[in-house]
Structure formats: structure tokens, C-alpha cells
Structure 1
Amino acid sequence: MSNKTDLLMGMNMEKVVPSDPVRTYATLPSWFSLDGICDEIKIYSEALSEKDINRGVLEIKQVGQPDIADRILPSGPAGHGRFGAYYTHLKYYEEWDALWRVGDHSDIVVQFDDSPVRVVFWRGTRYSPVWVMENGQWMADQSAEYFDEVDGCFEHMIDPHCLYSHVRIIENTEARGVIHWRYIPSTVRKKFSQVDEVSGWQDCVDEYFTFYPDGIGVRKVVEYSTGEPLHPSESIVLCQPGTTPEDNVHLDAMTLVNMKGESYTYSWANGAPVFRKGENPPGPVIQVVNLKSENKPFTIFEPDNNMEVFGIEQREDVSHFPWWNHWPVAQNPSDGRYCQAADRASHFSLAWGRPPYHKGDNNTFWYTWIYGASTESPEELAELARSWNNAPIINIDGQGVLNKGYDLSQRAYIFDCTDRDILKKLDIMIFASTETPMVNGCFVVRNTDNDNIKIYSGNKELIRNVDYRTGLVRTMEGDQLILWINKKSNTSQKYRIEFQS
């Protein structure tokens, strides 16, 4: 050791590049420190030989359990909770928490009345949401992502301080909650993708997650870009520290389901499988990840998707799955670091969803798809997929209201109130069938502030907070009534809404 160098224990003397990078040009030098306990430290005047080190290890007869708390990714209280979105400050462990310069409302947790599954928007994932199962297993997804051979990945994962990534609650009622996640895809050098030469603006992304009491979430990705659309979907499982991919997921890791309920399960036992267009099953719209949990996370896409297995960056001598630990939690500037052991939080990827993009106004592209986690069968998930992709046609009868149609990205029918004074009742006829089923309908009545309503199905009055839920959302453009009906049906349904004075 140089006599001009300070003595440091458990930390490197200078910034160094982490080992095992995926791309050397997108992994920068950084500081490291030991996350552990140093005990009975001895200092020698010269470097020990390999033989001396081995002798010293063999002389240690027994090592007790170190006084270090388990590293468990934080997700709020376990079990069921009152439906809604909650600001909170999630605690990981003392040393990691001490790095952050944030206050009491830095994270968001979404809970459901009838499910132990919850959704977490946490700084440790750069705020990309994670569905946490009843046994603590974490299911994540990718942000909109860009890539080039100079700077590597442009994505949310490489923003460890959340400089360009933020979340907020914009709706939170008994009927539904909406979370807004805004971010700018960036690189390890804090560069941005597809920067417009004239305006200087880079790619920017607004995402909206709409959650309903039945445990279903709808994601809408809105990309602002003068370049090409970015791809936002990738099934990613997070590993708690101390666990491997194989600890979290079965080797028969993913089941694809089509809208008929036909399914096929793919195995990674002999390497990454291949999804072939038109078979096994034909026309899949659902991905179910076979975690080692009771509830299985799933995603539902539009029919015109292009699902594909994540079949790159695999090392068969380490895991059946491609496995990295540069995200979550890690603070080092790297767009990819291969795992060598299960010594820290990590993640692995299974497949891309590749949902179709839609061209919007003012240089925007948007995507939308569904998330959930349940014990439902492929047939039940297919019914949910049909109710969303083939939402039943409806007719309405009522003065002072217009039917604006079904919004796939909200999983809701939209009505406009044109005259509050004459809107006294509203009849809704839902033409549900086996091919176009109703699965818990949502109706948004814009420009009304009256949630004092009664709802009838035939002659039966429905019970608030049992058969239906309501919420009022106040905006500068006008108030909105959110109505969620707890009903599944393959036959036509008629509802009458009476607005009380």
C-alpha cells in the first residue's frame, strides 16, 4: 500500500468500473463500498500469498450469523388494504435510505380491498411500477426505451437519483385511482434520445395507470417525439437479495393465452424458447408469468401485438434466464451488469409484449394494455381480454347527455353531460355476449358534480360500495362522475341511473 494513500476499509480508493458489464462503453467508473460487517481486522506489512490466505480461512472454525438486517424490497403493509393510492416513504435499509434526499411523500403504494397484491411506485425502481405478490415476489415492466451503439440504452433504469422520473396521484376515489408517471429516457452520461435539432426537445414520456377495485390496472404510455416510437413493454421479474431467478419463477415460466381461452406454457429448461406467429396458441393476447406465488401476474395486449421471447444476453452456466443487477436499487452508472451471484437485488427478463402503437396528435405516439395478478384460469383471463378488446356496444337514453364511446386506455365508457339541469336519469343498455362480455364496467360522466345517485338493474336497486362505487374528480375543465359497476355478464344488461337533487 502506498504511504501516500489514506487507509480505507470497505471502500475502493478511487472510482473503478464495475466487473461484468454488458457494454463497456455504457458502464462508467464509480465508488463502491462493502455492505457488511468487518470484524477482527488485521493489517499486514506485505501482501499475503494465496497459501497464507487459505490457511487463515481454514483456521476460522465457525462463523455466526452476522448482525445485519435482511435486505427486503419495501412494498408497504402486507395483505389486503383499503382500495386506493397512498403517498408514503418506503424504507429499504438504513445505509441505502441515507443516500436519498427526499421527504415523507416520495413513493406511492396502491392497495386493493379483495386482494393481497399491491402495486408499488418506488424510488428503488426509478418509479416504474411493480406488482407485488402475496409472498413478496415482484413483477415489473420496462419503460419506453431507445438504444444506439454509442451510448447504449436510453431508459428509466439508468436514472438512479430519479432526476428525470417522477410520480403523482391525479385521481383517488372509491371508484378508481389514476397514477401519473413522467420520465425522460436517459443514458449513463445523462444524454437524451432523438433530440430535435430545431427545438432542442428530447423524447419525453407521460404514463397513466388507471386502477379499479377489481385489481385490474390499465397502462397508457404517451410518447412525445419527433423521431421513431420507443418500445415500452418487457416482462421483468425482480429478485429479492439472496434469491436467483430460479427461486422466483418456474422453468415453465410463461403461459400465453388467446381470446378463446386457448393456452400454451413455454419452458426455459433447455434454453430460451421461441414464440412462433400463428401457433401455440394462435393469436395470443395474454402473457401469464408463472411465479412461485399463488397469484400469477398477467398482461393483456391488443390483438395486433408482436410478442417475442427475450432471448439475448443469456449465460447458461449462471442461470436459465438473462440476469442482471444494475437495476433495481443499484446506484452505479451502468446500462447492464451481469449477475455472478444472488448477493443483491437483481432482475431478469422473459419476453417483450410489443403492443401496437397509435399515432396521436402533436408528435405523440401512444400504447395501452392491461395488468393484473390473480388465480384466474386462462378461460377467465380470456373473458377479461374480450371485455376490453371487444367491449360491448351500449345505448343510452337520457336528456342532457351524449355517448362519446369506449376509451380502451381507461377501460371505461365516456359520457358528456351537456346540461346539468335536465340530467335527471340515464338509462344504459349494455349489449353483452360471450364474444363481447361485460366484466365490471366503468362509466365516466364528464361535466357533472352530482354523485348523489341511485342505480337500478331492472326493478332492483343496487347497493353502493357493494354493487357499484362512485367518485367525483374535480378539474378546471369541469367535474367528472366516475361510476364503477361490480358485475360480470355474458348477456345484455340494463341499468337506470337516477340523479338525486
Structure 2
Amino acid sequence: MDLLDRWGSTSPVFIGALLLVVLTLGLVVHGGLSSPLAKIPAGHVTAHFSYLWILCIRWQDREHPTLLRLHRKYGPILRLGPNEISVNSREGLHKIYTRGFPIDPSYVRRYSFYRTPNLFSTTSSTDHSQRRRGVQRVFAKQTVVDCPSRRETMRILLGRRLLPLLDKDYPLDVCAVSEAFCMDAFTSYQFGLSSGTNFLSDLAAWARYLDQFFCSRRRYLFLENEVPALLPLLARLGIGFPTRQINAATAELERWNLRMCDQAELLLSGQDDVDAVNQPIVYRQQREATRPGLPGNTRQFEVASNMLDYTIAVHEDSGAILTECHRRLAEDPALQVLLHRELMTLNPPVVYSAGLDQLELPSFDQVDALSLLDALIVETLRLRVPPPHVRLQPRLTPSPSCTLSGHPLPPGVHVQCDPYVFHRDLEVYPEPEAWKPDRWREPDPEKLKRMRASFWPFGRGERVCIGQHVAIHFIKLALAAIYTNYRSVVSNAHGYSGTASTFPGKRTPPVSFVRWDAGEALTHVIAS
């Protein structure tokens, strides 16, 4: 009683400490013993009752390699937190992403713009399907391939913007060039050539765009995505800079996007005929698919929210893939020779002569059929790592309960699969960390079938990336145009260490492009 007398049986400090101990013990007992998830192997001993471990892993940008290591150690199902599961099995992949598991409601907060949900952030499966049907025609592969204006636009982008850059006699930041090209290519399809971006003509503007709208905002996205309740608390404590930084960068990004939407709207509402290359194809389809009669600016913001969501995906995904293809090819001169030979079989080949206004393009069906070109892009996609601030696509277990990897799960559990882990399955992809395009030219159809079954760089199910065919279209055309005319060489000029890559442990070095018609150089490359 001496201790109780000293503190006082009703001391607030004593009662608070006692409640904290009881609460902690309750969390440990419930999470480790009585929870329906208690029998699932945990990534860390504290994962049974706390999210602190996985939050630290995500803060340090180590989630993907950590999940790979732990799944190899513990098997196909892993507990990441009191109510969060990671699954690494084809059965789990199929159930989670193709059987309509609902998405996390936080998608609305994370991925909406103008405070308006878009296709990606819509939580209702029915609403998402209706929105997707309204625009999927312009993203279909055959639509992109057969679009006459798209063909002419690509001739302009390649022949007047991209290829002239490669004739410069100094190394290029291939990451900036690749991302700028992908942005120009996609926004020209969204808004029309005259209303879209022209970053290839002003790479400094691209750098400012990236820094102002994304790099400054990205630093705080972890807080916004993972611990959103912390931001109001920090603001009350007088530490409001994360919220201000995020809001300011997002608002400026939204204004930038809205200007392009307004330009496209002026083209559509004007009386004059619009050239085919300036037709805002995606914007027009999105506007037609968006419900008319919405109050105030709601319809305008709904269209704009979708446009911005599409645009952001471009430089984070397509630009990174094209950049990594250049890096891999620049480090493998012999593979460049094989690719060049394959590209020269196109009819006509994409031969570029400086000063000429016209660039002949073969049919995209021909380009799409090139096996080596396809294999090196697919292999690059396999090894890709999402940007640090981009979370996996969590779903919620449905009601009633379901079973994953032999474990019954109650409704409302956060579940996810990681393509990084799937794409490094030792049984499916021998030497999984090695970049081997030829694995996708495997003559054994059963091996190819197994690899394809575990391959999902653009997601799975009803929410698979709607723009994947557009992205592959201009990545293939860019590589075909470049390596028909040039070979790439890694340069270490001026001690430049390169641009950070979204591929683990890699930086993208500056690259010089040399004409294939330099006979001595070509002979040397072949001999090597």
C-alpha cells in the first residue's frame, strides 16, 4: 500500500499509466492470440499488434525487397500489421483483383483531384465500371493503332522533337528526355498536339515542372498516405509545413492541368475546323462520358480530375520504362546491334535524316510483331519498381469471410499483392534479378504460359491500367525510331553521376547517341 499511498489511489498519472499498460497488454493478447489473423506468419513480432514496423519499412522505401525476402522465408501469406496482409500466390492474386474485392476508401483521399473522384479513385465497383466503359474505346489497342491522326502526331513528335535532340554532340539526361517525350506523346493524345505539352523543346521547363509539382510534394506524401491523422495534429502543434507544401503543390498542379483542359474545350467549342493532330481525342471522349447536368463546375472538375490522373501515370510509369530500356541497351552494345538489325526489317524502316520534315513510319502491327523489341520492354517491365511514394493497390476482404492461402479472413482486412515479388519468383523466372529479354522468346509454350500468368505490371482485373496500350504504343515507336538511326553509349562526362532511377540500386547515366551510319563505330560494336 506504500506505493499506492504515495501516488494516491486516484492519481491521474497512476490511472493513466495503468490504462496504458492494460491497453498495451490487450492489443498484444488480441493481436497475437485471439485475432483471426493470429496464425498467419508475421513479418515482425510487433506486426500482430502494431503498424509501426511496416510504417518504418515504407518510410525507408524498403517495402518491396523486404516483402520479397519475407515471402521467401515464410510462404505465400504474411501479416504486415494488425489488420493488413500481403499475399503472394496466383490463387490470391486471382481472388483479390478479379473477384471484386472492394478497394480501400482512402483511394478517394489519395488519388482524387479538385476534391472530385476520378476513374482510379472511385470506390464503387459499379460506378467504376460505368466510368470505364465510357472512355475505354479511346484507350483500346486497335483504336490507338488505327487512328490516322495519332500516326501523324507520332511522325511530328519523333521527327521534329525527339530525334533532332539526339543529333546533339553532348551527352543527354536520358531520363529527362524519356519522361518529356512520354508526357508530350500522351498529352497530345489527350488534348491535341497544340494544347498538350512541348517539354522536348524545353527540357528546363520539364525540370521545373517535375521539381515544383512533384519533387516538393513527394517528400510529404508518406505522411498524407500512411498517417493522415498526424497532419492535423502537427498543424495544431504549429508544424503545418507538410500540409501547406502538399496543398500548394497540388493546387498549382491542378491549375496547370486545368489550363490544358480549357484550351481543349476552346478547340471543341470553336467554329473553325480543327486539324486532325490537334483533336483532343481523350478529352472529348471523357467529356462525352461524364454525366451532363451536374451542378456548377462539378462536371468540369470531374473531367479535369480524370485528365490529371491519366497524365500523372505517364511520367511515373512510361517515362521510367523508356529510361530503363535506354540504360540497359547502352550497357549492351551487342544487343543494340541485334535490335538494329531487327528494326531494319520494317517496311519502311524508320530512317531519319536531319533537316527533312517527313519521317516515314511503318504500320504499328509490324512494330508490335518485333520479338526482340517486345521482349526487352516486357523484361524491363518485369524488373520495374513503383516510385517510392506509390503504394501497392490494397483491397478489403469482402463480406462474408473468405479464405486466402488456407487462412480464413474476416471482412474488412486490408490485403494486397506485390508485383515486385511475383516478378521475382525463382520457380517461374530463373535468375530473377538478371535482365534477360530472351527469356520472353522461350520456345517452350508452357514456360511462356507460366511466366505470363505471374506477370502483371499494369495490374489485374477490372481496375487494370486503362492506358497500358497507349503507353506501350509510344514506347515501342520511340525505341524503334531511335535504334534504327542511333546506337547509345554511356557517358561519364563532367563527373555527372546520373539521374535516380525507379529500378533498385540503379542510376541512369548520361547517354550519347551515335549514328549507325558511322561505319567505323558500327564495325567496332559488331566486333565487340
> If you work out mean count of other Cβ atoms within 10 Å over residues 131-138 for 1, 2, which one comes out largest?
Replying inline: 1
> To which of 1, 2 does the computed value 22.4 (mean count of other Cβ atoms within 10 Å over residues 139-146) belong?
Replying inline: 1
> Can you say which of 1, 2 returns 25.8, 96 when Rg and Dmax of the Cα atoms in Å is computed?
Replying inline: 2
> Here mean count of other Cβ atoms within 10 Å over residues 419-426 was calculated and came to 14.5; which of the structures 1, 2 was it taken from?
Replying inline: 1
> Upon calculation of mean count of other Cβ atoms within 10 Å over residues 227-234 from the atomic coordinates, which of the structures 1, 2 produces 12.4?
Replying inline: 2
> Taking P(r) over Cα pairs in 5 Å bins from 0, in percent, for residues 123-274 alone from the coordinates of each of 1, 2, which one would give 2, 8, 14, 17, 17, 16, 14, 8, 3, 1, 0?
Replying inline: 1
> -1500 is what came out when helix-only ellipticity at 222 nm (-39500 (n - 2.57) for each DSSP H run of 4 or more, over all residues; to 500) was calculated for one structure; which of 1, 2 is it?
Replying inline: 1
> To which of 1, 2 does the computed value 21 (relative contact order in percent (Cα under 8 Å, 6 or more apart)) belong?
Replying inline: 2
> Comparing mean count of other Cβ atoms within 10 Å over residues 291-298 across 1, 2, which is largest?
Replying inline: 1
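Rule-based calculations on the coordinates, nothing more; no lab input. Just so it is clear, the structure is predicted and the values come from calculations on it, not from any experiment. Cβ atoms are built from the backbone, for glycine too; each structure is taken alone.
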